[in-house]
Structure I
Amino acid sequence: MQASVGSNPTLSATSTFERPMGKEPRRLRVALLNNILPPYRIPVYQKIGEETDLRVFLSGYEDNRRTWQELLERSYSFHLKTSWGFTIKRPRKVDGKVIDMGYTFINPGYFWDLIRTRPDAVISTELGPRTLMALLYGLIFRRPVWVWWGGTMHSAKTQGGRKDKLRRWLAPRIRHWISYGASSTEYLLHIGARKEGIVQIQNCVDETLFSPETPPVFEGLSKPVFLHSGQLIKRKGVDLFFKAIAPLKQEGRDFTILMVGGGPETEPLKALAVELGIAENVHWGRECKPHEMPGVYTSADFLIFPTIEDVWGLVANEAMWSGVPVICSIYAGCYPEIIPEENAVDPYDTAAFTEVLRRAFDGKIPKPDPGILRTAASVGQQIVDDMERVCRRK
């Protein structure tokens with residue numbers, strides 16, 4: 001299947017969003033298919049909604065995102081609806097160990113919602129069932145479809161052969177892409193996507209929420225404070241960080257590891273901290289809601305992001321806007337674009353990781369440069385510009 005741009009004789013000989021001569025054209029009608037409503041995407045959606053008639057259709061609920069549920073009750077510049085369907089929950093394993101939970105959403109209701117709203121353009125945020133729905137709509141009604149993609153060469157290694165085959169079959173048939181960044185673009189080209197169809201954005205957050213001047217949430221902690229923020233699951237690499245910092249405790253250095261977030265690895269990590277002799281240095285903070293996070297970052301001297309697999313890692317953006325240096329894994333999608341080389345670590349190389357942490361203690365980690373980060377408004381406008389360029393070229 002391949003979505004394309006073209007006139008549909010059963011509708012109109014002109015663009016579906018144009019008015020007769022002498023009248024202002026109506027706004028582009030856009031449908032965006034997503035699994036859930038993540039807080040970091042909202043400012044970009046808001047910008048798209050300000051410039052277009054945006055309808056966001058959701059799949060369902062992920063039970064490891066409890067703090068995000070309140071977002072569904074707010075008002076936005078776009079329309080919000082959950083499409084009919086069901087969810088399959090399954091563990092993700094590497095070398096036989098569960099590293100995360102995966103959710104597959106099957107939503108036949110997407111197609112009905114597309115038929116009902118008849119958008120001029122569709123954005124889908126994965127390579128799977130909902131993209132197939134979007135492409136089917138695009139094929140029947142001759143409307144362009146964009147796939148918003150964040151996978152990298154590294155993250156793809158954990159995907160099964162069946163999924164890889166589906167992606168390689170779909171990629172050449174999709175004309176328009178929105179890529180998270182350089183790492184994602186590299187992967188798209190690898191699986192056969194057309195370079196000229198890729199709009200490379202930069203994954204972003206609402207920069208207006210974060211400032212070095214925000215009062216800290218956690219105070220009175222021994223410095224330096226190393227913050228880890230996120231789910232406590234195996235692929236976040238926190239155990240590797242604990243092993244890297246333990247030798248510095250043995251050297252007599254004092255510090256705090258501030259853990260914000262929860263998950264299945266909490267108890268194993270607490271046991272590991274005892275085993276390594278750093279339990280008294282670990283402060284197990286509560287799980288914080290999105291509006292509390294600016295003060296969480298300013299509670300820290302460094303953000304530690306030792307992931308062994310992340311397609312981007314928006315905690316890095318949030319920390320940098322907050323003025324907090326980031327010590328980041330080379331397996332994070334954001335690393336090549338926004339992280340200084342001297343701040344990068346291979347979490348599996350314990351000795352090298354320890355050395356980077358030692359430089360942090362000695363004040364030799366560069367301060368963040370927010371100037372390399374894109375704003376949410378600029379990213380949203382870039383997406384709108386590309387959709388209008390494609391939809392109006394006739």
Structure II
Amino acid sequence: MACSRARLMSEVAPSALELPAKADFAPFPVTYLDSAALHPFSLGARRAIAEYLRSRGLEAGVSQFGLDATGERVRAKFAALINAKPQEISLIQSTTAGENLILQALGIPAVGGRIVTDILHYPGSLYIYHSMARLGMDVVWLRPGKEGGIDLADVDVAITTDTRLVALSLVSTVNGFQHDLKKVCEIAHFRGACVYADIVQAAGAVHIDVRDSGVDFAACASYKWLMGDFGLGFLYTREDLLDRIRHTQFGSYQVTHLRTHVFPFDPPGSDVADFEVRRDATGHFATGTTSGTGAVHLDYSLDYIRRLGVQNIQRCRQPLLDAARVELERRGYRCMTPPASTTSILAFACSDARTLGARMEAAKVKITLIDNRFRIAPSVFNDMNDIDRLLEALP
């Protein structure tokens with residue numbers, strides 16, 4: 001099932017332009033089909049991190065490793081991946097941190113009104129909007145139809161003129177359903193609502209164009225399909241909204257120029273200090289230092305993903321998911337993923353799925369087992385042999 005493209009002359013990923021890219025990852029002790037939960041580090045990323053750690057240990061002398069420049073590069077590379085401008089991207093700690101920052105910037109829940117979301121949104125976000133309902137917001141929960149997706153007609157009915165926010169996962173972590181983000185935004189904007197998209201299961205796995213979709217805000221961590229690590233992610237805010245939303249977070253990383261007037265030899269001034277604040281997403285949301293290791297990691301991994309090509313990754317992944325779906329449905333498993341899905345996630349309903357844990361462990365196959373469902377999520381290093389091992393392991 002190999003799918004290849006012309007190799008490029010690059011130091012970034014010399015063997016990675018041919019899929020499956022097994023040589024770009026260390027050998028695994030298991031058949032790993034769980035990248036929607038946590039993506040393994042590539043060998044190239046590990047080398048980049050090792051060099052950074054060597055510099056932090058002062059093995060090569062005193063050096064700052066250019067972390068500010070690395071952060072700027074990472075913001076620009078992620079912006080290019082989703083067709084945004086670098087100034088629309090801020091580094092954040094996690095997807096959930098980004099979602100909470102947007103709620104604060106919109107004055108929610110103090111402003112009142114309606115929030116429209118759905119039960120295929122990230123489970124942690126279910127708690128967020130349950131809490132918003134307790135604090136007085138009118139929260140509407142949309143449910144999937146027979147084929148596992150959220151119907152646009154239901155979205156249309158739910159979004160009223162008093163809706164403040166539509167919050168969704170572009171690709172659902174539950175079953176891989178992908179919203180038609182452009183149509184959702186058209187409906188929401190016509191009625192004066194903003195749209196926030198959790199893109200943690202989308203960025204690096206499916207094509208994203210924030211400019212074409214019109215989405216107002218989007219956030220993601222980097223430890224899934226961006227092949228990064230915990231503790232560093234991205235918040236996208238449409239540029240024209242930055243002057244219209246509340247500025248609720250303040251910190252030194254928002255400041256480009258600071259001159260004090262209180263210490264010896266300082267120039268005189270009427271205030272303690274003068275400040276110039278960045279007029280971009282970083283100037284609106286950044287509050288402090290972010291992970292240096294995470295930035296170095298992403299500096300490599302975002303290049304690696306770009307060279308592979310997201311659409312190429314999708315094209316080579318789909319036959320694996322199709323084969324698993326056909327065989328498991330033949331065996332009687334009920335697929336929760338919509339039939340036309342081209343995302344990285346395939347989910348099945350299975351009563352008390354955790355009881356499959358011993359069987360999976362014995363077969364050395366790693367998938368996600370959650371209550372009454374299991375989830376398969378292949379990445380760039382998987383091939384049809386991995387699907388065969390999964391099918392042999394499942395009853």
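No lab work stands behind these numbers, since they all come straight from the coordinates. Not measured: the values here are computed from a predicted model. Cβ atoms are built from the backbone, for glycine too; each structure is taken alone.
Some notes on this structure:
- Relative contact order in percent (Cα under 8 Å, 6 or more apart) derived as 23 - corresponding label from I, II: II
- If distance in nm of label points 7 Å out along Cα→Cβ at positions 253 and 285 is computed and equals 1.1, the structure in I, II: II
- Among I, II, which structure scores highest (criterion: distance in nm of label points 7 Å out along Cα→Cβ at positions 165 and 317): I
- Computed over structures I, II, distance in nm of label points 7 Å out along Cα→Cβ at positions 29 and 365 reaches its largest value in I.
- For distance in nm of label points 7 Å out along Cα→Cβ at positions 221 and 269 computed as 1.1, the structure of I, II it came from: I
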